[in-house]
Every structure is written in C-alpha cells, then in structure tokens.
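Next up, some structures in structure tokens.
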Structure P
Amino acid sequence: MSKALIQIIGSLIACSEGVRDDWRKVTKWLEGNLKTLYGDQVEVEYFDLFDANGPKLPKDARLPVVMINSEVICMGEKISIPLIKKNLESLGISRLKH
C-alpha cells in the first residue's frame with residue numbers, strides 16, 4: 001500500500017484583532033477530510049515557519065507551503081484540496097471504498 005506524507009508550513013496571520021492561526025486550523029480540517037477519503041494512506045503534519053523540526057523550505061518559499069513526500073506542490077496560494085487529491089492519486093493513493 002502506498003503512503004503519502006503531507007506537510008504544510010505556515011505562520012500566524014496578523015489582523016486588526018491580533019493574530020490568527022488560520023493555516024493550522026485549515027490543516028486540521030484538511031487532515032480529517034483526507035483521512036476519511038484515504039485512511040491510513042495519508043499522514044498530515046503542520047509546521048509553523050519557525051518550528052525547529054520543520055521541513056527545509058525552498059529559498060523562494062511563500063507561505064503556506066504544501067509538500068507531499070518532501071516535494072513542494074504549491075506555495076503562496078490557498079491550500080487546495082483538489083490539487084492535493086490530484087497529487088495523491090498520481091502517487092497511487094486510492095480512495096477508500098465505503
């Protein structure tokens with residue numbers, strides 16, 4: 001069975017009310033959806049930009065950075081579920097049969 005590690009790197013977002021942790025929240029929501037579709041074939045991790053144990057970023061990185069199996073699939077854009085699904089399926093990750 002193929003497996004995929006999805007890593008999302010983001011940071012806090014400044015707003016008029018202070019700071020928000022939107023990308024972390026979106027990552028948690030995404031993880032739930034992907035686990036429902038793909039089960040244990042996917043693992044999702046979120047890292048803050050300043051986490052010491054986070055993956056290495058490309059020099060021209062723009063947040064959020066979305067990586068699958070250490071390969072950057074997008075950066076500086078919305079976290080796209082259709083793009084992530086397309087990449088997972090190209091890696092041989094199949095949806096669970098419910």
Structure Q
Amino acid sequence: MDTFKLVVFEEHGSGEKKIQGITEHGTGLEISRRYNIEESLPALVDDPELYIPEDFSADLVLDFLKHPDLSSYLVQVCRKKNIPVVASGKKHAGAMTPFT
C-alpha cells in the first residue's frame with residue numbers, strides 16, 4: 001500500500017496535538033511537509049502568498065491556520081492543485097469541515 005501524503009499548515013503550532021495523533025496512530029499516513037507560521041499577523045492579510053507557498057504536493061492538506069485570510073487563500077491554492085483540504089472546526093467554502 002502506498003503512503004498517503006499529508007501537508008499541514010498551522011500557526012504557532014496550532015495543529016501539534018492532532019499531528020501527534022496522526023504520527024502515533026495514522027497507519028499509512030505520512031506528514032510530508034509542515035508549514036508553521038510563527039509571526040504575528042495583521043487583522044487583514046493583503047498578500048497571503050507571502051505565508052502560503054504553492055510549491056507543495058500532497059494527497060490531502062490539513063488546515064490548522066487561525067487567520068481566515070490565510071485559510072481562504074490556502075483553499076484557493078489547493079483547488080488549483082486539485083488537493084482536498086480538511087479545515088477542522090471551521091466552516092470554509094471549498095474545504096471539508098468535520099466536527100472537532
């Protein structure tokens with residue numbers, strides 16, 4: 001069975017506990033890349049591409065971002081790349097939003 005590759009986007013380690021759970025219990029899952037934004041962000045992010053790169057590939061993206069401008073941009077990028085996004089705990093058009 002091939003490994004299912006995940007890419008994680010988070011702010012200030014916001015996905016740490018869920019990433020730990022995936023690492024410990026996620027058979028066949030690999031977190032191939034983790035983008036953690038540590039800096040303070042303005043209320044309105046005019047240039048989200050400064051924080052969200054487009055040079056990644058994955059089978060699924062996990063969105064643990066707190067800033068809505070970044071989450072929105074991430075969904076746009078993933079839509080272009082045909083990569084599904086799970087944005088747990090948020091209602092976001094274009095992303096799967098399961099209960100947390």
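Every number here is computed from the coordinates shown, using simple stated rules; none is lab data. Just so you know, these numbers come straight off a predicted model, no measurement behind them. Cβ atoms are built from the backbone, for glycine too; each structure is taken alone.
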Structure from which 0.90 was derived, FRET efficiency 1/(1 + (r/R0)^6) of positions 22 and 54 (r between Cβ atoms, R0 = 25 Å, to 0.05), options P, Q: P
Of the structures P, Q, the one that 27 was derived from, the read-out being relative contact order in percent (Cα under 8 Å, 6 or more apart): Q
Origin of the derived value 14.9 (mean count of other Cβ atoms within 10 Å over residues 14-21; candidates P, Q): Q
Top of P, Q by FRET efficiency 1/(1 + (r/R0)^6) of positions 6 and 46 (r between Cβ atoms, R0 = 30 Å, to 0.05), largest first: P
